[in-house]
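Bear in mind that the values in this text are calculations on the coordinates, not laboratory data. Predicted model only: the values in this text are computed from it and were never measured. Cβ atoms are built from the backbone, for glycine too; each structure is taken alone.
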Structure P
Amino acid sequence: MPEASRDRSSGTFGKNMKTDPAAPYFPFYMIGLVSIGLASWLWIKTRSKPANKKKWFDVSAIVTGIYVGVFMSFILGLWDQFYLIPFPLLACVFIIYLNMRFTFFCDSCGKRSFSQSWLSRVFHCPHCGHKLK
């Protein structure tokens, strides 16, 4: 009888597996991420001028990106994968740039919109039609 099937039948399958050293940190990460998201959403929602909304949206994008990048670096360090740390950090920087570059708040209606055409020089609000870019 193979070793693995014998272990399954006796109920000891998986007892020799190592636990993930990062597992206890994931709930704290998720609580922090949800807290940042709710706080920034409420803060941006209560701003009256679109310029202030854009400014605080950019700040919240940077704070969230730094939070995610630091946590990913910490987890990769726990897993002894130090050579992989630059890749998620570069991805975080790129995502922050895209969020800041292609998110607009309309001067007319105050709603947020995203431009998905990276090469277009003109963008209009999808809610009211006001020219944003």
Structure Q
Amino acid sequence: MNPVRVDGEAALSGRTATAAVSARGTTAPGGAEGAAAARAWLALAESARADGDLDTASTAAIAGIDALGDTYVQPDGSVEDSSRLRLRAADAATDPAHRATLRTRTLEDRLVMFGWRHADKGVAFDPPVGGSEDDGVGA
């Protein structure tokens, strides 16, 4: 059986990115559309940050966080989530590089938690979260 795939895209300040979430089965897990869009926003944020476009990186990371919403949260509260504190620290940061890094890493961590929440469905991201071949989630 082929995995179900949900595509996402992001565009900001002349930059574009695409990504996907795939899962085993015949239906995507709840929140997959937002997760695919969030992964695309993360790719855009990482690219912008690497190019030194820190305002675009920060804005893209926030757009990804908004797209993902709370679909990454474990319903039983079994995973500690300190990402809200990290976002507050980013809001207070005066250094644009530090702010962009905090926001980008928060989005990345939340995507990993989305994968953990739906591990029973073999969720995987394309591109992988963290930029490695093994994104730490999925089958």
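Thinking of P, Q, which structure, once Rg/Rh (Cα atoms, Kirkwood Rh) is computed, gives back 1.22? Among P, Q, the structure yielding 1.22 for Rg/Rh (Cα atoms, Kirkwood Rh) is P.
Of the structures labelled P, Q, one was used to calculate helix-only ellipticity at 222 nm (-39500 (n - 2.57) for each DSSP H run of 4 or more, over all residues; to 500), giving -19000. Name it. Of the structures listed, the value fits P.
To test your reading of the models, identify which of P, Q gives 17 for relative contact order in percent (Cα under 8 Å, 6 or more apart) when calculated. Label of the source structure: P. For distance in nm of label points 7 Å out along Cα→Cβ at positions 35 and 99, find whichever of P, Q sits highest and give me its label. Once distance in nm of label points 7 Å out along Cα→Cβ at positions 35 and 99 is tallied for P, Q, the winner is Q.
Work out which structure the value 14.5 belongs to, where mean count of other Cβ atoms within 10 Å over residues 107-114 was derived from one of P, Q. Mind dumping the intermediate values first?
Numbers: P: 14.5; Q: 22.8.
Here the read-out was taken from P.
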